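Some structures are shown below for you to check.
None of the figures in this text is laboratory data; all of them are computed from the coordinates on show. The structure displayed is predicted, hence computed values, not measured ones. Cβ atoms are built from the backbone, for glycine too; each structure is taken alone.
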Structure 1
Amino acid sequence: MDRLDKRLAGTGRWSRKEARELIKAGRVSVSGNVCRNPEEKVPAEAAVCVDGQALDGPGPVYLILHKPAGLVSATEDPREETVLSLLPPAYQRRGLFPAGRLDKDTEGLLLLTDDGPLAHKLLSPRRHVDKVYYLEVDGVLDETDVQAARDGMVLADGLQCLPADLEILSGGRSAHITLHEGKYHQVKRMLAARGKPVTYLKRIRFGPLNLDPDLPKGSWRPLSPEEIALLQNHG
């Protein structure tokens, strides 16, 4: 048994205050009956609906997560804590997965969803979905690094990178880089090849989505309808 307002807030779609307002407005039903008491104790198996739609109904779900360092971008891992550990149980049970990956020590924007076709479209090498990172390096970046990225680097293992856009920031020890592909550890490998290893990396944009500056590290929120439409229409 759990309080009704806590059940709604546990989905992550509403704050506890918003959940209480929904319930008092008569927009929530439990097992077919409207309930206006936020403190009503509800069995776990009870069908809860908001505006006639099942609270735990079918997807798709789209969440934007501000990934902190120290977590792996996976649904499960036998040794490491995953990004799904940051979600409430209601979302952990939904079968969400990261659309793309960030290294364990990389921070920033990560899309979590259960929409397999959309994730496949966004990650398809043919789509060349842009990914923008903020980075800091051990060294000083210069115009030769900008040109090398623009030309499309060939790494030591023979990987031919697509042309990338490197924008050096003040002081030359940090930059924004825009990739049009997503190879394994690509940003780190590219800068290491230039003798300027990455010391900090954060993804700030994925396709049409920007990292919300008001979203604290380790926090997440559902995408707005406008953001979902941008994703679905991207590419």
Structure 2
Amino acid sequence: MKAEERIYCAIDTSDLKKAIELAQELKGVVGAIKLGKEFFTANGPAGVMQILEIGHRIFLDLKFHDIPNTVAGAVRATKELNCHMVTIHASGGSAMMKSAVEARGTAKSPLILAVTILTSLLDNDLVSLGQKLPIKDQVLRLGMLAFKAGVDGLVASPKEVSLLRASLGSDCLLVVPGIRPAWSSNDDQKRIMTPSNAIEAGADYLVIGRPITQSNDPKAAAERIAEEISIGHSSKYGN
């Protein structure tokens, strides 16, 4: 896989014009565009279709979390949008996740990803939520539950990637936010890692937003990240 194909750029804005401009600038230099709640609430399915028409694969990150029947209906609705991936919350439970997979159907389109623990949370945050510690154990617990329910992959911080890869093997896609190049700020992400280190740990795809979208030159920022991934990979394998 080419380095740029591993980069999923998160365009988190309600401004459709800005999102379209960014998507056009990033065509050919990232593997997909991630659209989340902020974009979807403002622009809906019609906005998603406009980004799709530019020629990008779409990672629709709405993190569905509800009763099984409601989540199944939401997943069926996303099939009409021709998205590459959609997200659900692993904490919704096994029945909810199985319903999402069944609603998607056997064609595996879109791919269903289960979110484990948000990258903005630390151990003390889990304590306040009444969840078991440490975070890595809870991520693995939710990851194993999700994979058993039939999801295609997981969303987890880079700090848990090596553990998930070792436990679940190569068949489980690992899509990883909390990626920050050494030259960028951490923002509100807490469990972070550089792009090349995350790939080395076992990540398949990297979700990267502000280091690209808030750069003075988003295309150049994405290309710089892809180059860092390539250099890291070449160094590891002696190429």
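List of remarks:
- Between structures 1, 2, the calculation of distance in nm of label points 7 Å out along Cα→Cβ at positions 48 and 176 yields its largest number for 1.
- Looking across 1, 2, the calculation of distance in nm of label points 7 Å out along Cα→Cβ at positions 32 and 208 that yields 4.1 traces back to 1.
- Identity of the structure behind 3.0 (criterion: distance in nm of label points 7 Å out along Cα→Cβ at positions 16 and 96, calculated), options 1, 2: 2
- In this comparison of 1, 2, the computed figure -14000 for helix-only ellipticity at 222 nm (-39500 (n - 2.57) for each DSSP H run of 4 or more, over all residues; to 500) is attributed to 2.
- Origin of the value 3.9, where distance in nm of label points 7 Å out along Cα→Cβ at positions 88 and 224 was derived from one of 1, 2: 2
- Between structures 1, 2, the greatest calculated value of distance in nm of label points 7 Å out along Cα→Cβ at positions 72 and 152 is seen in 1.
- For 15.6 (mean count of other Cβ atoms within 10 Å over residues 144-151, calculated) the corresponding structure among 1, 2: 1
- When Cα extents along the principal axes in Å is computed across structures 1, 2, the figure 68, 35, 31 traces back to 1.
- Source structure (of 1, 2) for distance in nm of label points 7 Å out along Cα→Cβ at positions 136 and 160, computed value 1.2: 2
- If semi-axes √(5λ) of the Cα gyration tensor in Å, for residues 40-119 alone is computed and equals 21, 14, 11, the structure in 1, 2: 2
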